[in-house]
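Structures incoming, each one as structure tokens.
Every number in this text was worked out from the coordinates using simple rules, so none of it is lab data. What you are looking at is a predicted structure, and each value in this text was computed from that prediction instead of being measured. Cβ atoms are built from the backbone, for glycine too; each structure is taken alone.
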Structure P
């Protein structure tokens, strides 16, 4: 974070690493118990507080929400209610740690894999949070902002795989991510106003 700040780079973390904490690296080193908010909320909360305090003096885009261990879906029943509880706790951490109103703190929530389904089922994402729409891991953006979603103060962005490591197979070769396909998908993102990130 110090080096990024020196060069004027805004820091952020991936869709599976909320509150400026690396999962599984930092959780493996500094966490205590399972990465499961249903049964270990206090330890995860403290882990996030430490991350927020460490990153507070830098310019950040704060990833919010949560995915399960190993970039898997969160476990347990009622994932929409659980994610809303998780964000309420994260929001309080940000408000307690950073100076400024919660609406002025840059935040992003990735609608990756099952999280997009939770959003479609009614997951409430506050207007000031940037919604990060994602591809299907194969270069096809699954969803862009609808006309009714284009006036959000947080805006929208796109999380796009140039290469991918995961099921059902990895791809890392330049021929698997054609420039023309990337151009097409990013052009649609611009047309649909998904340009915040």
Structure Q
């Protein structure tokens, strides 16, 4: 974990105000996008056997890496609307299009911005923004990913989830590796021409 934390901090210093411009920036969050292309150290995240085995079980077919991003909530910040990672129509519902894994590089708890997830919402065809009055409000079924550094949460990325507020200001860096099923999504890495693509084929 220390090697990953050190690399995260190096990238923050190196990229400065250009952080996450490849994806999207958040006002109260330090976010790094496209980690796949920012050091071989990150290969141990998206290629971990536990993640790959889970994806094989869920997809029942071929899949590839979609993205790998890092996120750290600032003290008093970090709130993220509940969302699902698939925004396209789902005529083949409840087919799984995406699987996400969240890697805790620091200890995560409810007080320092741990991600929350709403179990069972992968079985709903709607997006949270279409049915909830306030996607940042407390949800009665929410569960927080409270865990020590080095833990992994793997889940169907249609499930509603989001970052929360870092009330106590301690570090809460985590990485998000997203996999997609080849039959339903073009190979984002090949289309973007990332230098790491030779590792993925």
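When relative contact order in percent (Cα under 8 Å, 6 or more apart) is calculated, the result is 30; to which of the structures P, Q does this value belong? Don't skip to the answer; put the middle values down first.
Details: P: 16; Q: 30.
Answer by label: Q.
Determine which structure produced the value 3.0 for distance in nm of label points 7 Å out along Cα→Cβ at positions 61 and 85, calculated from the coordinates; the candidates are P, Q.
On the way: P: 3.0; Q: 1.9.
Label of the source structure: P.
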Task: FRET efficiency 1/(1 + (r/R0)^6) of positions 37 and 93 (r between Cβ atoms, R0 = 30 Å, to 0.05) derived as 0.40 - corresponding label from P, Q - done: Q
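To test your reading of the models, identify which of P, Q gives 18 for percent of Cα pairs over 31 Å apart when calculated. Numbers along the way, then the final one.
On the way: P: 18; Q: 14.
Corresponding structure: P.
So helix-only ellipticity at 222 nm (-39500 (n - 2.57) for each DSSP H run of 4 or more, over all residues; to 500), computed for just one structure, reads -5000; which one of P, Q is that?
Values: P: -10500; Q: -5000.
Of the options listed, only Q reproduces it.
Between structures P, Q, where is distance in nm of label points 7 Å out along Cα→Cβ at positions 21 and 117 highest? Mind dumping the intermediate values first?
Details: P: 2.6; Q: 3.4.
Largest calculated value belongs to Q.
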